[in-house]
Structure P
């Protein structure tokens, strides 16, 4: 599999810029800054794909309203959804992630 390094991604009414960062390995997104950052330092395409999937799945959960903040732990979340929502999330996710695959 080859990863397409796209420059932007439309998620519902939000347009995110995609930043490919060679200084770290990990992921980050910000609705406020409308950016998704993918760290590629020393990462294989499979690792980069995992990072992309993690960030897109989390964004999909936010869009579905199923990512909830944990009251007992700062900056951590729980995800709560049923099978019907899972189907919708899978449809959203697959549409987004397919844009990264050549």
Structure Q
């Protein structure tokens, strides 16, 4: 995905609040384990060069291997929830490619 197409998610990642997301928050290749503060992400991108650099992305950097699993408008809603101190029920978040 070209950087211009990733722009919406990159902008959302710049919203200042505790626990600011990274592109991995919205990527179909990320797998999350653990609870909120103790949680961690593993990148399961099929190209090793992407998954090997996932720690850089989790620190707020860009990733050319990013493929969204959440539409930008849904990601914006989630960021709004986080700003209000709420936590989304991830099982109810519409995933791209799976219908709404």
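List of remarks:
- When Kirkwood radius over Cα pairs in Å is calculated for each of the structures P, Q, the largest result comes from P.
- Answer label among P, Q for the case where helix-only ellipticity at 222 nm (-39500 (n - 2.57) for each DSSP H run of 4 or more, over all residues; to 500), calculated from the coordinates, equals -11500: P
- Identity of the structure behind 0.95 (criterion: FRET efficiency 1/(1 + (r/R0)^6) of positions 30 and 78 (r between Cβ atoms, R0 = 25 Å, to 0.05), calculated), options P, Q: Q
None of the figures in this text is laboratory data; all of them are computed from the coordinates on show. Quick caveat, the model's predicted, so the values are computed rather than measured. Cβ atoms are built from the backbone, for glycine too; each structure is taken alone.
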